[in-house]
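See the structures that follow.
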Structure I
Amino acid sequence: MLLKKKRNSLEITITMLEACTDGINKTKLMYKVNLSTRPFNKYLNQLVKSGYIKREGNLYKLTEKGMKYLQRAREYLELAKKLEELRKEIDK
């Protein structure tokens, strides 16, 4: 049986921001990020408060600030993965 690696908060945030790129309603967003109500609302409220996403009618959309953050977050994750690979290689 394969166990999935638990996502960290940055990975969850990236998933939420990516889902909001073209606009998405709250229910679909919650299913897309696969979180229960309480943690989902915590992330959603923080992203709105930070100005990374905005609500327009019943849709949540990525803002310009959110696009910039998403790009940087992806770069950070890529570097973190490379560092982990190097660490494993050194530890062999």
Structure II
Amino acid sequence: MKHGIPVSDNTGENYPIHSLVGALAKYYKENKVFESEFANQALKMSISTFEKYNTIRNDKSYAHDNEVLDKAEAEYVVTIVTATLTLIHKLEM
């Protein structure tokens, strides 16, 4: 539990990534981690991105027997999610 943010509930069930990103976004804003309001807003908006990413991972990828996204859209999705995770990783190092 870093920054006092739990990653699972009392039964040991992990919270979904969009919930964790939301908790981090709130922590970063309250603790003035970012210099710009843009970064605060972009991270906050990424909460719904991660929520939608789960649907893509389950329904539009090779993770299951599905029709997949076209290459350009798939690369865009991966780029957005990766950029957000990279930012969080750098902040948490």
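Observations on the model:
- Structure from which 12.6 was derived, mean count of other Cβ atoms within 10 Å over residues 12-19, options I, II: II
- Which of I, II leads on relative contact order in percent (Cα under 8 Å, 6 or more apart), largest value: I
- Given 1.1 for distance in nm of label points 7 Å out along Cα→Cβ at positions 20 and 44, calculated: source structure among I, II: I
Here, each number is a calculation from the coordinates, and none is a lab measurement. All figures in this text were calculated on a predicted structure; none of them were measured in a lab. Cβ atoms are built from the backbone, for glycine too; each structure is taken alone.
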